[in-house]
Structure 1
Amino acid sequence: MFKGRHFDRSVILLCVRWYLAYGLSLRNLEEMMAERGVGVDHATIHRWTVHYAPLLLEQFNWRKRAVTGKWHVDETYIKVRGHWMYLYRAIDSNGDTVEFWFSERRNLAAAKRFLRKALKRHGRPERIVIDGSQTNREAILSCDAANRLEDRSRRELKPIRIRQSAYLNNRIEQDHRAIKRRVRPMLGFKAIDSARAILAGIEMVHMMRKGQAKYAYAQQPSLAEQFERLAA
């Protein structure tokens, strides 16, 4: 993963972890590393984050524990190049992150793409709670019907129950805040691809803090230890 890099992997992982986990700007990190005798440009830290965040998330997903069969689905706003775009997210009844998907548009096609990804990775939930969005309701009905048609287990699959309630969906609205809190100091992303990669890393750190990865021992490792294990 780090072959051919000019800097040691410990420096790269430190910068990537600090940028994803804390309210620091790239220039903040450049200054902090300079104080430690490491001369690294803020643009280099940005490139490291965009490159390594998706790779680390891929390793994290191999260790991610199973989610429950009751999901809350919603989307939140993310600014890219001065325009609002959309981060589709789902959490389960324990508050664990199920899945996320970043989209330029907020429409039926985007909602269906997000749900297909969640169903493929986590299987069918018993129930999905949404707010008053008719688009999300249509997406669930469509993906549910397609999923049952494609199933080859010969079991009689029950339709996914849909519960529309803005009040019940406050749980995921609260969970959005952890992501928005980290994104806010970035003052908007400059490109869609880098936004997608960095958001993946921020979501990964959020899942780490919720203890969603399975390890071979009881005590939950720190963020630094989890990054080291993913990069090993």
Structure 2
Amino acid sequence: MPVPILAACDVHKSYGRGATRFDALRGVSLEIAQGESVAIIGKSGSGKSTLMHLLALLDKPTEGAVELSGHDAAGLSSAVLNRTRNSTFGFVFQQFFLNPGSSVLDNVTLPLRIAGVPRAERNRRGMAALAQLELESKAKNRATDLSGGQKQRVVIARALVNDPSVIFADEPTGNLDTATGAVVEDILLELNRTRGITLIVVTHDEDLANRCDRRVYIRDGLIVDDLTSSAIAAANAEVAA
């Protein structure tokens, strides 16, 4: 069996102490293979975003372990963690987190600037990422001049600029109308299927979830269902028969 690119091993996450303690995750185990598209689904407060933050190494579990390619992330140095978050992972959030006064190109190349990549190479790679999203003509525009859908495509270009192995998307269509959201879904799933980028999506949008290889349902800090598309299709076929 191949080693999962990411795994949560009996993970617990709590906030506060005593009477104010809140258990966001209460013993979650999950393995994600390279190249999968996985939707983590749940209501507000279910723990889905907390789980994504732990898998993305943006936070640490109170108990249990998160593994990256079979290695406990707790043993990674701060430098390796920062490099992983900046290069191995790409992030697409509901809130765009763009610098409104900077150009589109400067927003896209921010991870490269953090990594110390020279300007000429940053610009070359940034323009290549924008071209993939059909936004090269907007490179000199300020982020404030863009529509919501264009801003989300810029965020995806920024996530791609370091050629990541994994993209984390937290409610990526939450601020978009239905038609624009469908375009963003198409882009993310096309990247997963044509380039083999592992896609981990946190969503309450069943339509988006239904397009992923797996649907992981979380409720009250626990995984209550983990379904593959093939298993769902087989069950539907059996019902139809």
Structure 3
Amino acid sequence: MRIDDKKCIACEACVPVCTMAAITLDDVAAIDQSECVECGVCFRSGVCPVDAFERAEADWPRSLRSVFSDPTLSHSQTNVPGRGTEEMKTNDVTGVFRPGMVGIGLEFGRPGIGTRFRDVDLVAQAMAREGAQFRPENPVTFLMTDTSTGKLREDILDEKVLSAIIEFTIPIDRMKSVLATLREVSPKVDTVFSVECINVIEPDGSVPMDRILDELSIAHYPNGKTNLGLGRRPT
């Protein structure tokens, strides 16, 4: 994203809408290109009274910023809109999650802080050592040079995005070890990230992973993404 300094009237209307606080004002407004994640909010918001914002065509690897940050775009390689796969959004519609397995989503970044792929790479490699089976349809998985190690491409590591999600499955008996590793690696991560867990409910209504989380004294907050068997799985 660019600002035409010949049009800008330094009204400051754009400063509070930037998701990364990357717009500053001196004589005119300017964008810190290192911090800009190309989310397009400043452009789409229409707050500029003189239409000084311009979309700039980005070369690789900067072009990754927009597809991970702008919710109106889809990833050309995976055709996934947004950051995660259908399983993460609708919870087991395609039958990925089975008894005895846990689906894990690690969501990095948020408005105001974002994330660089270097942090995503660090955690992905730690999860690979725990035996993570990365979801092939996930946009982050597509950026891995080797899914057995979780290593991301070297040329993207310094790119910053609004957020990114790692998705994988593990046997439930590996869950304690995975959570311990996440605690160990988290101080090395220069952003925030959340842990999302998906589990098949037992016939008696209990959730197997709840017992593990309670045993580890980890607070967990069930949300509304519960699949009741509605809809139809692909054949």
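We did not get these values from a lab; they are worked out from the coordinates using the rules stated. Please read all numbers here as calculations on a predicted model, not as lab measurements. Cβ atoms are built from the backbone, for glycine too; each structure is taken alone.
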- Query: Of the structures labelled 1, 2, 3, which one yields -5500 when helix-only ellipticity at 222 nm (-39500 (n - 2.57) for each DSSP H run of 4 or more, over all residues; to 500) is computed from its coordinates?
  - Reply: 3
- The value 1.7 for distance in nm of label points 7 Å out along Cα→Cβ at positions 126 and 150, derived from one of 1, 2, 3, belongs to structure 2
